[in-house]
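Some structures to go through are shown next.
Nothing in this text is a laboratory measurement; each read-out follows from the coordinates by a stated rule. Since the model is a prediction, treat every value here as computed from it, not as a measurement. Cβ atoms are built from the backbone, for glycine too; each structure is taken alone.
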Structure P
Amino acid sequence: MTRAPEPTPLSRRLRELAEQAPGAPAVSDGDTALTRAELDRLTDRLARTFASRGVTRGDLVAIALPNTVHHVAASVAAWKLGAVPHPLPARMAPAEREAVLAVGKPALVLDEAPEPDTDDDSPLPDVVGPSWKAPTSGGSTGTPKVIVAGQAACTEEVLARADGLRIDRDGVFLATAPLHHNAPYMFSLMALLQGHHVVLMQRFDAARTLELVAEQRVTWLYLVPTMMARILRLPDDAWGDLSSLRTALHVGAPCPPEVKRGWLARLPRPEILVELYAGTESQASAMIDGRDWLAHPGSVGRITRGHVRITDDEGHEVPPGVVGEIWMRPEGGPTYRYLGAEPRERDGWESLGDMGSFDADGYLYLADRRTDMVVVGGANVYPAEVEAALLAHPAVLDAVVVGVPDDDLGRVVHAVVRADPSSEPELRAHLDGRLGRHKRPHTYAFVDHPLRDDAGKVRRSAFGSAPPGR
C-alpha cells in the first residue's frame, strides 16, 4: 500500500519561500517592512518566546493587536509551535473581552507587539497544528463564539481554496480591513503563504487605498461594500492607475447595485470584481464576477463549494424565486467547530440565519438575515432591500434599517440614515416609486457618524430600540 505523503507544515512553506527569495517583501504596514527572510527569523525567535510562556501544540494564542506586521508575525509564530492563532479586536469593551476569553481560554494573550526574549532564530522542528485559525464572531446577538477552522495548519489544506479565490503565486495583496475579522485575516495569510507581499492598512482610508494600489502595484484588493461606496465618492482625479489589479474581491455584506455598477465602470475589466458569499464556518460558498453579475444583477453567484438548499419554515425545499432560509452542507467532513455555541442544524444541514432564493439557472440571491427580518402586519420586509434603495439616493452616506414596535401593525420599518435631516422629504419621495408601502420606513433618524465598522459590519440590535423619529 502506498503511504499518503506527509503534510507540509505552514512554517516549512514560509521557510521555503524565504530560501527561494530571501530579500522579497513579505509584509509591510506603512511603518515597518519585513522581507521573507526577516519574517522567518523573527518568527522563530517569537515562537521560542511563546513556548517559554507555556504555549504548546493545540493551544489558542489570542492576538489583540492592530493591523501591523506584528499581527502577522504572531500568527506565524503560533503556527511554528502547532498552536492556533486567535485574532481579537485590538480594542474591546472589558466585559466583551472577558466573555470572549472565557470562551476561547487562550494559553497566551498578546495585547502589545511581542518582543522576542531570545536571539536563537534557528529553524524549529516541523509541526502541524490541529487548526490554522480560530476567529471570533459575535453575530447579530453579540454573544461571543470562537470558530475553530477544521483545516489543519498544513499547506495542502489551507491553500486548497487559493486558486478558486484567485490568490495565485507572488502577487501583492492589499488588506484594507482589521485583521480580527475572518475574511481579511484568512485572505492575508493565504496570500503570505503564496509568496505575496502583504500590504496592511493600519486604518482604512478611501483615498489612500487607491494610492496604494498604484504605488505598490497591487494585484489582489480586499473590499467590503462600505469601503466601495466611500471610494466611489472620491473625485475623478483620485482614481489613479488600476492596471495592476487582477482581483478586487468584496464580501461581508450585500452590495448595493449602484455601488457595484460604479466599480464595474471604473475597473479595467468587469471580471476583475468578484463577490464571495460564505460564512466563517465555510460549509459552502458562492461566487460571481462582474461580467456574470451584469447578466444576473443582484446575484451572489452559483454555488462553488459545498451544497446549499433553501427551505420554508417547515423545512420543505422551496422552488426557484421563493425566498426561504439558506441551509448549507460541506462536501467532506466538518469545516469548523464552535467554542461557546452550537450550530443551527437540521438533518445534517446547517444555517447561518441567512435568507435567500435561487433563480431557475441556479444563481443565488440574498434577502437578509432571518433575525433581521421585519414582519410588518404579516408581510416580510428584508432590511437589506430597503437599505439598498436608500443608498441609491446621493444624499445618503449609509443606512441601517430595523423594525420598531407599532400598536397597529406589530412592527414597522425604522431607518437610521447618515445624511442631512433636511433630505427626509426627498428620501420619502425617492422610495415611493421603489418600494411597496409596507417596506417604506415609517420613521427616520438622522446621524452624522459612521453606522458600520471598517469591515462593513453592523449590529442591528444596537438600533432596535431606537425611538421613533418624525
Structure Q
Amino acid sequence: MDYGKEPELTGRIVIPGDPQYDSARKEFNTFFDKYPLVIVFAQETQDVVNAVRWALNRKVPIRMRSGRHNYEGLSVVNAGIVIDVSEMTQLEIDYESGIATLGTGWRNVALTETLGSKGFVVPTGICATPAIAGLTLGGGHSILSRTWGLTQDHLLELEMVSANGRVIRANANNHSDLFWASRGGGGGNFGICTSFRFRTHHIETVGFAEISWDLQDLKSVLRVWQDYTLPDADNRLTTTLFMSKGVEPNLLMQGVFLGSSRELRRLLEPLLRAGSPLTVTIEDMPWVEVAPLVYARNPSTPLPFKSVGPYVYDLLPEKALNTIERFINESPLNNTTSVLFHGLNGAVAKIPNRATAYFYRKALSNMTLFATWSRPEGAAPGIRWVEDFRREMIPFTKGVYVNTPDLSIKNWPAAYYGSNFDRLTRVKAKYDPKNVFSFPQSIPPARFI
C-alpha cells in the first residue's frame, strides 16, 4: 500500500493481507468484527504523532486503542486507522518519591506484578487484561478504591498527542483544563495518551477475604454486603460481590483490607452470619499473591458479551433486591449472566464531583451487568437481558460508568458525565475543535452541540 512520502507511518504497521492482520484487528469483545485500513502499533510517541498526521492528511477516521476492552468495540473502525499503544510499556520508578512514569500500553496484571515485586502499587482495575490508558481516563475502580481512591486520582501528569499531531504535557499547572477532562472524561475524546506519571503507594501484606454462598442466599448476603460501602464503613476494606447462575461459585465476596486478618475477620462477622457460607478464606497474604486471585474471578480471554455498569447511591430496597434475584435466576438460554457489585465511596467520595471529570464520587458501588453467549443465537437474548435489567434498575441507580459504554443509552451525556458534560465540551472545543477524534458517544466540541 502506498502511504505517500509525507507524512510516513512508523512503528509496527499491520495492513490487510498481513499474516497478523486478523489477530491485530480483534477486540476483547468478539461480538464486534471490524476491518481497519491500517493498524499502527506505536513503539514511541513519534509513531503516534506520525500516525495522527498521516490520518489527517488522508482524511481517514481514527481510533485509539490500548487494551482493546471497549465494551462497544469503539477502539476499532472499518476503513480507518487504529493507533494502538499496547506495545508502549516503558517504565521508570523514582524509588525515593515513589513516582512511576510509564507507557500507556501496560495491562493491569503486568503492571501490578511489576510494581508489586518492588513493593509499590498503583490501584488498577479488577480485570487482568485491560490497559492502564482507558482505565485511567474513565476513572479506574480497583480492589483498593475505598482506601486510596480511583486510578485517576493517582495521575500526576500525562503526555498526549493532540488532534493536530502535537505533543502536549498536561498536569495541574500546565494545560490544567485538559488534565481535568482526562480524569474521567473517557478514552479517545481529546487525544492519544502515550505516557502517564503516577504517584504510587507502598504495599506488602494485606488482609484478604473470599467467602462463597449458594445463590439462595443472594438477598440476605446483598443486604449485609451493602453496609461495607457506606461512608461510615471502614475505608481500609474494599469489597466486591459477584453473583451468577452460570459460574461457580454462584455467589462470591472478595475483599482486600489494609490491616490484619484478625481485624478483618471481626469486620466481616455480620457477613459471615448472612446465609450459610460454603467456603471462607480470611488470611494475611502478600499483595502480589492476592491480586491474581481477584483477577481470576473476571474474564481474561476474548469473548462475545454485553455489559453496562450503573451506579448505586443508596441502600437497595426490597423491590430492587427482588429485581436482581429475578434477573439472575432468569438467565436466557445459551447465555451466562452475572452481576458484579464493586464497593466504592470511602476515599473516592472525598474528592468533589467537579474536581475532576469523573462525576459519580458519592456512589456507594458500581453494579456491572454482564451477559455472554456460547452460540450466535444467544447474542440477541443476552443483549436484551442486560438492557431490560438496566432499565428496571433505573429507579434504584444513577448514571453509568463511562468505561462501560452502552450505545442504547439515549441521554448518554448525562448518564456518563452528569453536570460535568458542558465543561467537557468546552475543553473538547479548545483541543479538538474540528472533532477529529469522533466516534459514537464521543464528546463533541461545544459548537457542535
Structure R
Amino acid sequence: MGRYREPQLTGLIVWPDDVHYDAARQEWNTLFNKFPLVIVFVQDTQDVVNAVRWARHWNVPIRMRSGRHSYEGLSAVDGGIVIDVSRMKQVKVDDRHGVTTVQTGTSNIDLHHILGSEGFVVPGGVCPTPGIAGVTLGGGHSMLARPWGLTLDHLLELEMVDANGCVLQASADHNSDLFWAYRGSGGGNFGICTSFRFQARRIDTVGFAEINWDLGDLEKVLRIWQRYTFPGADERLTPTLFITSSLQPVQSNFAGKQSPDFFPVVMQGVFLGPATELRRLLQPLLQTGSPRKITIEEMPWLEAVDRLSASQPTTPSPFKSTDCFIHSKLPEAAISTVRRFIDNPPTSSVTVLFHGLGGAIAKVPSHATAYFYRQAWSKIALWATWDTPDDASAGIRWEEDFRMAMLPYTCGVYVNSPNLAIKNWPIAYYGCNFEQLTRVKAKYDPENVFHFPQSIPPA
C-alpha cells in the first residue's frame, strides 16, 4: 500500500521572510495592505494544481491573482495563499484561422501588442496593466466594444483548475454551463483559469479622435457626447469622456503626473472607418463649447492603443472607484449631479469616466452569458485618489455619495469594479442571472472553496 505524500508547492514561492515579500504582496490599489501566508508565482498549470492541493491539505484560504487590479483588494488575503498567474504569459496565434491561445497572466497591453504586430486584435480592456483573466471573466469594455462586443464575446474555450486540483476545459460544447457562467461572473468564483482560446479579429488602421475642453463646457459636452451611445448611433465609433477635477494640476490620465497641457474634459474615440467620416460624425461635438485641442486622424491600431493607454493610471495608488451602467438619456438633474461632485473634489484628484457601450454588446441576449447588463448605453466610472492616508475617508465618502446620488439614473454595477458597500450586490452585478450562477457554483465548487466577500455562493 503506497504511502500518502504531502502536496508540495512549486513555482516561484515567496514567504513572509523573503526579501521580495512586500513587493509580491502589493496590490494595484494601495488602499489595501494585506499579508498572505505565502504567494506563489506559478509557471504552468501543474503549479496551479499543486498550489490548490497544498491549500486544501492545510485548509488555507485561496485567492487567485492575474494583474492585481481588484478594486477592493480581493485578490489578496491575510494568512492565505495567493496564486499569481502573472508569469504565465504565452500567446500563440493561428494566423490562418485568427484563433489565439492566451495564458491568463497576459496583460491587456501585452496582448494588444503581440496580436497587433500580426494584424489581429481581441478587444480587451482600455487600461494597459490588468491581466486578461479578470478583464475577460467580468466582461471586457474596450474601445472596440460598440462594433465588436465584449472581450468575453470572443472567448471560445477556457482551461480551469477546480477546487480538487483537477484540470477542466469549458466551451460551448463541453461543460457548457461553466462556460456560460464564466462569461460575466468575474474572477475567482469557480476555479483558477490558466488559459483562454479567443477568436481574434483582423485590424489595421483605425480612426482616432481626441477633443479637449475646459471644465466650463462640461454640461454642453456631456449632453452631446451621450448621443453617440444612443440606440441607432453609428456603431463603428466607441467613445469615452473623461472629466477630471484636481486640487493641483494633473495630466488627463488621472495618474497624478504634472503636465502643462492638462485639459479637464477629454473625449476620446476609436472609429472603424476613415478619418474624413469620423470628422463628419463628430461635427456636433466639434461645434460644442470651445474645444481647446482637436486630434482626428487615421493611424495604425497599435499607435491608437498606446495613445489610449497614456490616458489611464500608470502606477499603483490608493483609490476608490465603481462603474455603474446607464440605460437611458441622462436628464438635466443627472448632469447637474456630475457638475456638483466634480466641482467639489475632497482629495488631490477625482475623475468621472463615461464609456460608450451598446452596439454589438446589446445584440446578444442578457441570458446568453452571465454578463447581464447588455442593454446599457454606457457606463459611468467614479474615481477618487489621494496623496495622504488622512484623505482616504474623504475620497471614499465622495465616491460613495456620488454613486448614491446617481442611483436614480443608473441600473447595475460592473462586476469588474466591485464595491463592498453595495448591499444588494447579487442583483447589482448579475441581475436575473444570479440564481443560475449559484447552481453552477453548487455543481463545480459545492464546498465553496473559492470564496471571498461578495463571491457567488453555492445554491
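To test your reading of the models, identify which of P, Q, R gives 20.4 for mean projected area of the Cα convex hull in nm² when calculated.
Q
Among candidates P, Q, R, the computation of distance in nm of label points 7 Å out along Cα→Cβ at positions 136 and 440 that gave 4.4 used structure P.
Tell me which of P, Q, R gives 13.7, 39 when you compute Rg and Dmax of the Cα atoms in Å, for residues 240-287 alone. Among P, Q, R, the structure yielding 13.7, 39 for Rg and Dmax of the Cα atoms in Å, for residues 240-287 alone is R.
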